[in-house]
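**Q** These notes open a run of structures that come right after.
Every number here is computed from the coordinates shown, using simple stated rules; none is lab data. Predicted model, so just to flag it, every value in this text is computed and none were measured. Cβ atoms are built from the backbone, for glycine too; each structure is taken alone.
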Structure P
Amino acid sequence: MSEHDGRSRGPTGGHEALLARLRAMEAAAEQVGTSLDEATTCEELAGFLFRTLCDAVGVDLWTDGGGWSRVAVAGAAGLLPAAGDVAPSARAVDGGHPLSEWAVLAGGVRVHAVSVPLLARDRFYGAVVAVRAGRGFSDHEAATIHFAARLAAVHLGHARQLAASEDTMLHLQRALVAEPVRPHPNLETSSRYLPAGHRALVGGDWFETVRLHFGRTLLVVGDVMGHGLDAAVDMNAYRSTLRDVASTDLAPHRVLRQLDALVAEDPARRPATCLLVRIDPARGVAMFASAGHLPPAVFGADGSAALIDVPVGPPLGTGVGGYEAVTRGITPQETLLMFTDGLVERRGEDIDVSLARLAGLRLPVGAGVEALVDAVVAGFDARHAEDDVAVLAARPRRRPPPP
């Protein structure tokens with residue numbers, strides 16, 4: 001059984017009630033919207049109203065699919081109506097802004113409810129429902145609920161604008177760090193790019209494969225120092241220049257020398273680390289060269305890993321040069337893993353300890369290249385890493401038997 005509440009719409013409580021309202025509004029300004037996260041803002045709104053005025057609060061958002069979703073609850077949830085289930089009794093408060101209110105008898109107790117739309121800058125986001133047993137809400141209290149709701153709506157608008165901007169920037173990064181050019185058919189590859197955190201924007205990590213003559217492939221992983229759009233722009237410049245230099249079919253360490261010299265001519269270009277591996281599956285040989293980058297790992301058929309000792313030259317862009325190459329054999333039973341530092345580095349941990357964890361990783365016997373990359377990403381919880389992660393794995397394909 002329900003009936004509309006007949007509370008007075010005029011000012012009540014005099015001077016003390018007005019001061020209490022102002023204090024509540026000050027508290028709302030401090031406690032609601034402390035972050036640019038939509039879910040957090042809704043939880044803060046519910047928590048503030050529950051602590052200040054109500055026995056229960058529900059925050060409902062209107063979804064893109066045209067329905068209601070209750071995203072935050074504080075207090076006795078059993079007192080709340082279903083999401084979007086608002087009685088049609090409308091009143092005006094706080095300068096004519098609408099709210100709906102109603103009362104029901106639940107277990108012999110009169111329960112009063114107020115629903116206020118989450119509305120800001122002519123954009124509707126949802127509604128907040130506040131419920132209290134016993135007495136109804138005064139005009140000052142209803143105005144406080146409305147103020148908190150409108151404050152939350154403003155922050156929801158900011159959160160969604162930020163989310164849209166971040167989505168655009170993330171699409172830009174994914175376009176810049178696209179899947180590498182398909183290598184020769186004699187090489188199987190798999191790659192991942194994982195931005196750091198759920199609010200990560202663009203960055204400087206990248207990977208690439210470059211087809212060379214005679215069935216050889218140059219594998220590249222690099223990391224421009226810094227973050228943000230500037231790092232991404234420099235990353236794209238490094239990537240493009242490297243493709244041009246690599247097309248001359250120089251050895252990996254000579255590619256690094258040429259690239260370093262070219263980049264050093266631009267003082268605005270950020271330094272970058274880079275690891276090059278030229279694989280010749282027909283001969284079963286891989287040649288490595290590093291510009292300040294972490295060493296790669298090779299996983300054997302038994303799932304065990306070993307780090308490759310590669311001479312480390314200075315980062316690209318310094319103009320110092322001095323890069324050296326090292327060669328080792330590689331078989332179709334082995335998988336090469338190249339990565340940026342975000343995969344293994346952890347705050348407060350020595351890099352040697354981080355690399356030892358990688359060397360100690362044991363993967364399922366007979367895992368394919370895709371499965372191997374997934375296992376490494378999962379083993380290092382790379383999706384929650386503190387820095388961007390780029391991973392590139394490669395395995396020579398078995399040569400078909402002669403006809």
Structure Q
Amino acid sequence: MGTGDATPLADFLSKALALVRPLPPVDIDMTQSTGSVLAENAVNPGPLPAFDYAAIDGYACSADDIAGASPERGVGLKVLGDLAASSWRPVRLVAGTCFSVAAGAALPVGADIVVPLAWTDEGMATVDVRQVPRRGHGVRRMGSERAAGEILAHEGRRVTPQLVGLLAAAGIADVVVRPTPRVVVIATGDELVDTGRPSQPGQLIDVNSHLVTAAASEAGAHAYRVGICDDEPDALRSVLDDQILRADLVITTGGTGTGPGDMVRRTFSRDGAVDFTPIAVYLCETMGFGTIGPEEVPVVCLPGDPVAATIAFEVIARPLIQRLAGAEPVFRPSVRANLTEPVSSPSGLREFRPVRVAERRGGGYTVAPLGSSSYTLSGLAEATGLMTIGENATRVPAGSTVDVLLLDRNR
């Protein structure tokens with residue numbers, strides 16, 4: 001079958017994404033939500049901060065009372081007491097007085113400044129102020145960060161530890177998120193052996209199940225590596241029957257070709273559950289997508305070559321994981337970069353070539369091909385991006401501007 005008969009990647013991916021819906025939202029403890037995607041806006045229940053407080057240790061006073069203070073001529077204030085962060089009784093200043101305050105303590109009524117300890121003589125009963133900060137120094141006003149009812153984070157945002165801190169400060173205990181997708185990874189092939197033993201003729205070390213499981217985890221999934229499945233239809237069906245109960249997405253590797261030993265394709269084609277439409281992507285022309293089981297769990301069938309499986313994962317499986325998680329956009333970040341040397345590309349196929357991306361001093365990016373190691377595991381381990389070359393480009397000159405997916409940036 002010629003490349004002209006292959007389905008463009010955009011068409012194949014659009015069809016696959018249309019069949020996958022974000023997972024139903026769940027309400028979970030805010031501290032367990034890191035990495036998940038918000039399914040609804042997180043709204044501030046009250047002003048943040050909730051009250052005026054001291055941001056630093058020092059003396060809370062009125063700026064008018066210390067106007068004109070200098071190192072040569074300090075201004076004395078009477079210290080009415082000490083306020084800790086745990087102090088809760090409201091207190092009020094009178095002219096010529098102050099309170100010694102710890103960071104986090106509620107401000108006395110009438111205070112509009114906190115003088116740092118280093119700018120005073122650190123007195124206990126009275127204090128001599130020798131330098132005047134700006135009005136409002138050392139003070140955090142109620143609602144100065146976020147107003148009550150303000151949206152702290154919008155639906156679709158991925159929860160980070162920093163966002164967890166903001167939610168905690170706002171008093172939010174639970175958030176509504178999309179669950180982390182559960183991804184099951186199965187490598188197929190009678191020739192496969194597990195890691196920890198040397199390879200020999202007739203045996204290949206199972207790279208794919210480890211590689212794809214790691215890639216799914218990095219994409220934000222709970223990834224479960226089943227391991228190796230023999231090239232037997234009954235064995236594959238048995239593994240699938242067991243795993244689809246715990247999976248939101250199943251990924252298989254190997255067996256997608258048209259040869260007599262390509263069991264994955266023969267098994268799924270017989271069931272009519274998975275479509276193995278030829279795709280116009282270099283090294284990844286044989287991939288499958290469909291749904292299996294009564295719950296219609298999506299399944300992606302990747303090629304057996306580890307580099308091809310990696311590229312296929314990036315352009316097909318990773319976007320599906322993001323869709324299940326409710327994340328947008330579903331693709332990795334990309335940049336426009338200048339190509340440092342010419343490259344050739346097969347006609348009629350979109351190519352995602354592993355490359356090194358460098359940020360130029362002064363702005364912009366350059367991209368360097370990896371030469372003969374581009375499509376090896378060694379080259380893939382060194383790559384920081386995937387350079388996209390269109391179906392109609394057979395040669396790309398040095399200096400050309402190309403699109404590059406950044407492998408070293410998750411989202």
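**Q** Identify which of structures P, Q gives the largest calculated value of distance in nm of label points 7 Å out along Cα→Cβ at positions 231 and 343.
**A** Numbers: P: 1.8; Q: 3.2.
Once distance in nm of label points 7 Å out along Cα→Cβ at positions 231 and 343 is worked out for each structure, Q has the highest.
**Q** Could you figure out which one of P, Q the value -10500 for helix-only ellipticity at 222 nm (-39500 (n - 2.57) for each DSSP H run of 4 or more, over all residues; to 500) was computed from?
**A** On the way: P: -10500; Q: -5000.
Here the read-out was taken from P.
**Q** Now for a different question. Given a value of 0.10 for FRET efficiency 1/(1 + (r/R0)^6) of positions 127 and 223 (r between Cβ atoms, R0 = 41 Å, to 0.05), calculated from one of P, Q, which structure does it belong to?
**A** Details: P: 0.30; Q: 0.10.
Going label by label, the one that fits is Q.
**Q** Which one of P, Q has Cα extents along the principal axes in Å, for residues 119-166 alone, as calculated from the coordinates, equal to 46, 17, 12? The partial results should precede the final answer.
**A** Details: P: 46, 17, 12; Q: 53, 21, 18.
The correct label is P.
**Q** Same structure, new question: For FRET efficiency 1/(1 + (r/R0)^6) of positions 247 and 335 (r between Cβ atoms, R0 = 25 Å, to 0.05), the calculated result is 0.40, so let me know which of P, Q that is. Numbers along the way, then the final one.
**A** Numbers: P: 0.40; Q: 0.15.
Only structure P yields this read-out.
**Q** Have a look at P, Q and say which one yields 3.7 for distance in nm of label points 7 Å out along Cα→Cβ at positions 159 and 255, as calculated. It would help to have the intermediate numbers written out before the result.
**A** Values: P: 4.6; Q: 3.7.
The read-out was computed on structure Q.
**Q** Tell me which of P, Q gives 2.0 when you compute distance in nm of label points 7 Å out along Cα→Cβ at positions 359 and 375.
**A** Working: P: 2.0; Q: 3.2.
Of the options listed, only P reproduces it.
**Q** For distance in nm of label points 7 Å out along Cα→Cβ at positions 271 and 311, which structure out of P, Q has the highest calculated value? Write down the numbers at each step before the final one.
**A** Values: P: 2.0; Q: 2.8.
Comparing P, Q, the top value of distance in nm of label points 7 Å out along Cα→Cβ at positions 271 and 311 belongs to Q.
**Q** Here is a follow-up. Compute distance in nm of label points 7 Å out along Cα→Cβ at positions 39 and 71 for each of P, Q and report the one that scores greatest. Don't skip to the answer; put the middle values down first.
**A** Values: P: 1.0; Q: 6.1.
Across P, Q, distance in nm of label points 7 Å out along Cα→Cβ at positions 39 and 71 peaks for Q.
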